[in-house]
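The data blocks that follow each hold one structure.
Quick note: the coordinates plus some simple rules give every number you see, no bench work behind them. Predicted model, so just to flag it, every value in this text is computed and none were measured. Cβ atoms are built from the backbone, for glycine too; each structure is taken alone.
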Structure I
């Protein structure tokens, strides 16, 4: 097998067609859901570039429940193009279709694109060349100045894509400006190092985030983007939320842990100051009243810290993520230890309540100046219960799937 070779200064590409084990050099995966208009255009375009550049390919069209003539079109075209195959995936979803196609792909390199003719398949050699240069994954960038006008809605172009891509760059230090681009390529060896699970549109985000966490070498290249042929299947708000939800799930330290720790510490420090005595701020003397806000900060902060654990453990046990710190913590902090700790905290709060109640009864039910102690007792009781209930939830999430 020879690699792609530059034929001249314009980087024209040729391919040695001899293959080992009858496997193609490039697998091209096209997910399909009612794409009767765009599908023939895509396949004809792929055939032209394959003939022009001498690419040894297979095309896997993964039908995801089409009710139009897409399946018949594929079947008819497969008699014309021997490298075209129809795969069918019953579980609905963009990610589900790709997972099926990726499992079936036999090529050394895999190219992925939508079947709506928005992407220019003339770019395939550019993707493959980047892989042959030693990169593991190549992602297209539609925002590089070659996007046709009106090919993307205002919300997608100026709000959704930029914000979500910025969050991924911020949280995961990934230098990709278009994480939702459907045109991407990956080597078969690199794909086998990933564990991908999501079935919907968030598959695009999952693939890039997990590739980064797996230390794959990812590059981005400028590509053309055109008006789609046929009806769009993208749901702006629901699909956008699915992407955001996955990003948040994989960045709990930024979203939950840091705000949680700040809230918890702010509440704890302010409560201690106010409990010991009054506090003056801008000439105003604060007594016990702000302790209610301190208690709220402690409780919310503590809950956010638990959310960090929920997210990390779910990612480890259900989404194929790895985290040595979480694994070590699970071995040290068992359910029994956590329940005991939470029980002690809760009992301390209840005991303080009982003590105050006894004092109140002993004073013939007269008024007592125990507001500060009541706030502390309430906070301890809630924190203790949170610890016990949260520990059970962590243990449930910690049960690994086979």
Structure II
């Protein structure tokens, strides 16, 4: 089986999620991705440790299918190694601030002096052109500044999502942009800069809410888990857990109302369309809650399925791991990692191609695992590598 990105080399100077996950998606498609870390390992290597060495769940997930080397790119010898690596590369991924890129000669101008057709993929917190462009940031800042977190929870207690959707969304878009840049280079022979930004992603994903606000000044307020533009759309307690259920559009609402025994609601002006139902979502959620509280999760889901109402159970992480559909559909694949007692469940490339799918080829590298091999590929002898290691360059 061929891989889409066979023959493409990517240098990954990423940190945490946005850069490393972008590079991981490219690695899934067959690119030779070299993760370049500090001598003692980057901060993201140790997040949520899962073995005695302190290796983190974040690192294991974000660095599958990569080779790994350690390097001090700020030392004179390290700068020379970076130049030699760039000369062999097609893409450099670095979610580092612009001033750090320049200090390490990883900005586009410096890279082009070494490899004229290089593609530089960067991610910043706030994007270029605004008064906050120089600031650093993480996923949650995008959530709160886009208006998304405000609409989650209550006025007294807003919530950010625990899942880093801004980071992962930005990484996915950066990978999308990198693929587009590679296609353009194939036509024109020119590389370019691909730039993602956390706030840009969050604003784009929350764009419908911002359009509505500017167009009609609706000034919505948070309503916990209830949707605001249709109903029912909420989390509902059952006798043994919780479910989520939705009815969007008049045909679906009619099936739901009949199932509830509320045929009169079909001619009630409060529920005439999605907008009206969203405005009276609290009443609808109360009716639905009374129904679910008399049923187990399994019973409620079975009846909702019979009425063709989309619904699903609220899972703990362990329940998600144990779910039959998640396992049979291959949404998680258990893999070995050194020093971890149980195999770790990695999510494969989250989009499937029928002929050239992304594939799990090998686990994330241990710290500096491939340093010798990679340096050997760019002309360093073992004696030279030993000398670099003694000086703390690699």
Structure III
């Protein structure tokens, strides 16, 4: 290993799974975190070698980068996102997918699924084939099929005439088209083949998510028993809670096997409803998502969403025909800030619902989702107002490189 492959960050406020270290030091080698420690003078486990008690760097290594008390949280993990930067994953164009992923990366999302929307089965299979190559290259963490196996009564921004019942053969066709990169499929369990398809997805090692559904309480419980483990954007595109007919929301909130997605943009859900869901499910079962479409990080205007047209005004995306909300323009750095400011989450808990919980769901928490020795150096640096300052992915600065480049690297 050359000294150029080693980065030391010091003077940082580190948000760890176990708490916040106000004066922390991270050592990164070859894109991985190899040491996490407090460097307060006089600490019992401090090593000799430098004024702050931390180990002396190797001869010829770049000096530590002093973050001056800035906050460092783990890179965010988004399990539901359709696009950004003016680009859409549903285009099935690799260059567009790269733009979308890069846009969210610059806002702190270092691990992301690519979510697709309802389309003709063969076209969605083509899109999956293209995107699977980006998963294999390590740019995406996997694919998420949202539709076409959803309820026409709760289809939201999905084209109704392209919806299909979840015939297990069709479900398998989509999964096969992804060539081992399919991570999640959203479907409505009440449709013909719904329960059988959930069982199939479980057998295939693909997450079955319940969403865009008109199912009643009992049918959702049946879906959970069959193997569903995620609630796709809870509250949105499903019946509201009734005091005699609790519906899917209550079933999904109360079952400990379910991770609930929440869109924390202030448009899809009132902050009080986010609070309700976090209390009902418990923070160990919440994953904040963007459900972002191509306007995220780009601005107002007209955009395609699969075969449909979306108008974005003042950051709110709605279908041109019908006016249904059509995804969000949210990025996860904003979701983090809102979770702390509006929902009262501690920094540790905010990092959990934006990073660690979704990483665990995807089965990649051994590599990402928290700041721990042995994990990838995926980091987001925030100021005192929790505004994004810098982003690092696998030890390389994506945002903030000029600010944090050491003198030896200039």
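Assign the value -7000, calculated as helix-only ellipticity at 222 nm (-39500 (n - 2.57) for each DSSP H run of 4 or more, over all residues; to 500), to the correct structure from I, II, III.
Structure of origin is III.
For distance in nm of label points 7 Å out along Cα→Cβ at positions 22 and 374, the calculated result is 1.7, so let me know which of I, II, III that is. Mind dumping the intermediate values first?
Working: I: 8.3; II: 1.7; III: 3.1.
The read-out was computed on structure II.
Out of I, II, III, which one gives 20.3, 57 for Rg and Dmax of the Cα atoms in Å, for residues 38-117 alone as computed from the coordinates?
Working: I: 12.3, 36; II: 14.5, 44; III: 20.3, 57.
Clearly, the read-out refers to III.
Can you say which of I, II, III returns 21.8 when mean count of other Cβ atoms within 10 Å over residues 206-213 is computed?
Numbers: I: 21.8; II: 13.6; III: 26.8.
It was calculated from structure I.
Using the calculated result 23, 48, 24, 4, 0 for P(r) over Cα pairs in 20 Å bins from 0, in percent, pick out the matching structure from I, II, III. Walk me through the numbers before you get to the answer.
Values: I: 23, 41, 22, 12, 2; II: 23, 48, 24, 4, 0; III: 28, 54, 16, 1.
The structure behind it is II.
If P(r) over Cα pairs in 10 Å bins from 0, in percent, for residues 94-261 alone computes to 9, 26, 27, 19, 12, 6, 1, 0, which of I, II, III did it come from? Before the final figure, lay out the partial values.
On the way: I: 10, 40, 38, 11, 2, 0; II: 9, 26, 27, 19, 12, 6, 1, 0; III: 11, 40, 35, 13, 1.
Traced to structure II.
For which of the structures I, II, III does the calculation of distance in nm of label points 7 Å out along Cα→Cβ at positions 30 and 318 return 4.2?
Values: I: 3.5; II: 4.2; III: 5.4.
The read-out was computed on structure II.
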